[in-house]
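None of the figures in this text is laboratory data; all of them are computed from the coordinates on show. It should be emphasised that the depicted structure is a prediction, and the values quoted were computed from it without experimental measurement. Cβ atoms are built from the backbone, for glycine too; each structure is taken alone.
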Structure I
Amino acid sequence: MPMKDRQMPSDTPAIACALCGHVAEPLLTREYGSVRGNTARFLERLFRLWKCPQCLTLHSLDAVDMVDIYRDYPPNKRRLDVFARGTLNNLLSRLTEAGLSKDAAILDYGCGNGIFLEFLERRGYRKLTGYDPYVREFSRPPTGQFDCVLANDVIEHVDDPRAMLADCVRHVRPGGLLYVGTADSEPVDMSNLAPHLMRLHQPFHRVILTEQGLQQLAAETGMNLVRNWRRSYMDTLIPFANYRFLDEFNAALDHNMDRAMAPDAARVLLRRPSLIFYAFFGYFAPSACEPAVLLRQPAPD
């Protein structure tokens, strides 16, 4: 029987796409796959994924306890090292080019351990608020409105992207900015998921959009598009601060983020000289895109 006609076992649940609403029942094999996690806790566990044939949005099918999976989340151990400073400076430049000033009230929505807030504070920003429901220090939901709401690498971590985006919009004051950046599902080949371990990031990434999907959700907010990007903010010309290097670095550590966050992780550079090449020239050979949009809340007449 041709691959396109094969179906998954009858106990595979039906699913409706979180973006376009397309219902798949039963799932066809060309739309379905499984992949291991890329953190120490989940290296040996497989997670089922479904890619909507209509809009190419990726869905993680296995329900998880969000509080549990984030209790030892490796990225929350990030430090302001050379990679972080270079990439976060690139991210900040996208906002300052749109007029963000140092006296702006900024909300980092889904801030993790607050690394971007720390970076902003060192750059002279003072009106800073962080929110992350799975980090005790930042678990209090935000109130009021802000000049800028940043939701970077967050929308893919929730099961309902529309609801999350609507919550962000509510916190943007008239004339204010909303930045949303995410992973890109479009290039993911469901028959060969291993090369995409970092962007799939199971079980943490719940719904992964395409660039077009992100732009669709942005248009639905009613806010004005200031600018959009396809290239990742993590791609810079600064040595060691590019996505390709990060991808190759994690691959050299067996795509185990816990090892990548360890203090001695840099020792892998001695065993993999090719990493030095990517550290300096990886910008010119990106391994993935990360679409982003910058929106402005219309000001009252």
Structure II
Amino acid sequence: MPETADAAEVRGALARLRRAGGVPVAFGGLLTDGGRKLRISELSGTVTLSLQGLGVATGNGLGGKAIAFSRPCAVTDYTSSRAISHEYDGPVGAEGLRSVLAVPVVVSGRVRAVLYGALRDSLPLGDRSLNAAVETARHLEQTLAVRDEARRLLAVATPTAQRAADPAAWENVRTAHRDLRTLAPRIADDELRAELLALCDRLAAAAVTVAPPAGAGAERTVLAPRELDVLACVATGATNAAAGERLGLRPETVKSYLRSAMRKLGAHTRLEAVTAARRAGLLP
């Protein structure tokens, strides 16, 4: 997935920050140059383009301070504050901003983006604005973490599927398939979720080239998405409780999905259900 997808998430986060935090201006962007510099690429509520494309170095200005300390920072009057350096007073002043907050978005221990909220008056930013900024940043952190995991699984699963004839690699295919199906429901981006599920289908279809061909009835079997999710976990040895924990379901719900899948597959045991699903090209 290209970086523009992450930028779109930042854009959406800024819109949420303005609504929830009651700030008229929000802006931000992703870190570039290996995490050494912030590039402000997304603007919301601005009246000029003075901040567009601005590069903010770690430690410099309010955003650079937030990056350096990995914590939210705020000033009541940006251009006169003694708490920050003033490399960016020109662009900030051109937009007419006075009271500004900056919140880092930290994923896997490193800052990935910074979200700013601002007023055009020199007034203290209240708890509503500060809390909304932190909550928005935390939500963005979770979203970017999910995207990172999706990228990792896609990178691992695609070449692994091409080596599926290797028995050792085949177990990696099954694990990646399970993880992808577990991850997909957590992704709000329809395009990314569809790409992950399409890869799941390709991994499952690869099983047909390894497993003995199934009868016509098994090939026509259609399982609900959650039934497939449960079977994918069971296929890697998970108990109902473990599958429920992974999928965010109660063990009783897992058992219900499993029974339904077994009935559709004409299976009497978990192992028979997994085997039938593999023969039908539903699981790798």
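In this comparison of I, II, the computed figure 35, 19, 14 for semi-axes √(5λ) of the Cα gyration tensor in Å, for residues 14-141 alone is attributed to I.
Ranked by FRET efficiency 1/(1 + (r/R0)^6) of positions 54 and 246 (r between Cβ atoms, R0 = 30 Å, to 0.05), structures I, II are topped by I, which has the highest value.
Kindly point out which one of I, II the value -17000 was derived from, the read-out being helix-only ellipticity at 222 nm (-39500 (n - 2.57) for each DSSP H run of 4 or more, over all residues; to 500). Matching structure: II.
Name the one structure among I, II that distance in nm of label points 7 Å out along Cα→Cβ at positions 22 and 174 of 5.6 was derived from. Computing distance in nm of label points 7 Å out along Cα→Cβ at positions 22 and 174 on every structure in I, II gives 5.6 only for II. A value of 3.8 for distance in nm of label points 7 Å out along Cα→Cβ at positions 46 and 270, calculated from one of I, II, originates in structure I.
A value of 20 for relative contact order in percent (Cα under 8 Å, 6 or more apart), calculated from one of I, II, originates in structure I. Looking at FRET efficiency 1/(1 + (r/R0)^6) of positions 110 and 222 (r between Cβ atoms, R0 = 41 Å, to 0.05) for structures I, II, the greatest value goes to I.
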